[in-house]
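What follows is a group of structures, each given as structure tokens.
Laboratory data are not the source of any read-out in this text; all were calculated from the coordinates shown. Fair warning: this is a prediction, and the values are worked out from it, not measured in the lab. Cβ atoms are built from the backbone, for glycine too; each structure is taken alone.
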Structure P
Amino acid sequence: MSAARLSATFARLRAQGRRALIPFVTAGFPYPDITPDLMHAMVAAGADVIELGVPFSDPMADGPVIQRAGERALAAGIGLAQVLQIVRDFRTRDTTTPVVLMGYANPIEAWEHRHGAGRFARDAADAGVDGVLVVDYPPEECEAFAAALRTHGLDLIFLLAPTSTDERMAQVGRLASGYVYYVSLTGVTGAAHLDTAAVEAMLPRIRAHVSVPVGVGFGIRDAASAQAVGRAADAVVIGTRLIQMIENEPRDRVADAAAGFLREIRAALDALPPRDGAAGA
């Protein structure tokens, strides 16, 4: 079932001429038991796919906001086992919204060392995960990992950046499934100097090598920036600003704060003209 959820979601959105809204939240943040309820609230507010961050002690690509979120989650005892349980809990009420785990190689490799080779893919699929994005797994080093994921119906999602060469895009195009995440800025998460013209210029280059949908993230902070990116992208990914919105909220306000923010983004994306390929467009 797993990978089918991502392909079905993007196919439905493509037929409607709509862009995917993909929020990122760190599992177990800002309270260790809140994540399933938060995920449901984000779906109700218009999220199409959820990226769920796996806390890690050395998140080299994350900016200070997401680093703080990961530190709080780790301090609360959230590791990969707890993340998989969060997905299981989410799946008791939602069997259709894709969930992508986003994180680093170390927790996956530690899981396989502890439980056996190939167990991560099996256990993630059993929990209801649909895709995996491993920040520090370049395409040339993870063909076996990609094959293991495919065996269990999981998509492997890659990052591309403004500095990516055509050769790297072609490598990603051979292995990627689900979607590709284009990091619109160089540097760590949370930077704010988004250049939408540069994003629009880059996407045709990526699509020349990649057949799956292209999501864009980094630097998207509000409805206006999401709408500007959505003119060219298949999906808009929002993480740092969402984490900022909820990090200081009391527990009973977290879901409402996230949902209110995402409803604004959803409305801005849906106000765009239908994308080419929409039924009736």
Structure Q
Amino acid sequence: MNTIAFIGGGNMASAVIGGLLKSGRSPADILVLEPNADQRSVLQRDLGVITLEAPGSVLQRADVAVWAVKPQVFKEAAAPVAQHLGKALQFSVMAGIRSDAIVAALGTERVIRAMPNTPALIGQGIAGLYARPAVTPQERKNADKLLAPTGRTVWVDQEGDLDAVTALSGSGPAYVFYFVEAMVQAAEEMGLTAEQGKQLALATFSGASSLAQASSEPPSVLRERVTSKGGTTYAALTSMESSGVKAAFVKAMKAAQRRAGELGNEFG
């Protein structure tokens, strides 16, 4: 990857660009097409990359084009850009835009779709990726390198599986924040301060996640090890089970998966 063009310069694009620069990529090798003047100023000031207000022939330098615009404006954004990106691998981080729509808009079969999540902003994200058959093994490796500074990657064989990735990890940070909110509320109702509750909840999530990452045992076994029958954890988990928390959680993620499919139908 010699030159990378970003179509859209928002938060996710900025996270990827920041990671590339930290890994040694020169700002001169990164082009960002961003119509918003304020955002262009931020990109120039904070990252030093080359910014463009409108499409131009300089985009023909790109080996990879990273699509990071809002899905509802993709077709509008693609029309004036397509003529300049004929040789580039098309790499999309847009939710809801299927690869068929990208092929139709840009005239190339070399398309990779990625579903990242917001912890990418601090280098601790995870992204699901799907490549169309025309993408070469080397281009897959380049995609991994592109996202490596933002976290980890998981490849799926069927594009439809990205809807499940969206439901699980794409939307997943919001689920964690939701549970943290509940724990902070419980902390206050039990007499602690909100700040104490926040510290305890966040450290618990972080520590438990790290423990699970470091262990070869499944989460169910780790859960059982801290659940003595008749103890406090047992009381909490029994209450959750009787309230149908696990079933509701699974149902919620399936709802997110269905919505991801609906957005794909809506936007293409």
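With percent of Cα pairs over 31 Å apart derived from the coordinates and found to be 36, which of P, Q does the value describe? Write down the numbers at each step before the final one.
Values: P: 19; Q: 36.
Of the structures listed, the value fits Q.
Assign the value 16.0, calculated as mean count of other Cβ atoms within 10 Å over residues 87-94, to the correct structure from P, Q.
Details: P: 16.0; Q: 24.0.
Attributed to the structure labelled P.
In terms of distance in nm of label points 7 Å out along Cα→Cβ at positions 15 and 79, the structure with the greatest value among P, Q is P. Out of P, Q, which has the highest value for FRET efficiency 1/(1 + (r/R0)^6) of positions 103 and 223 (r between Cβ atoms, R0 = 41 Å, to 0.05)? With respect to FRET efficiency 1/(1 + (r/R0)^6) of positions 103 and 223 (r between Cβ atoms, R0 = 41 Å, to 0.05), the highest-scoring structure among P, Q is P. log10 I(q)/I(0) by the Debye sum over Cα atoms at q = 0.16, 0.19 Å⁻¹, for residues 55-198 alone was computed and gave -0.85, -1.11; which structure, P, Q, did it come from? Label of the source structure: Q. Out of P, Q, which structure matches 26 when relative contact order in percent (Cα under 8 Å, 6 or more apart) is calculated? So the calculation was done on P.
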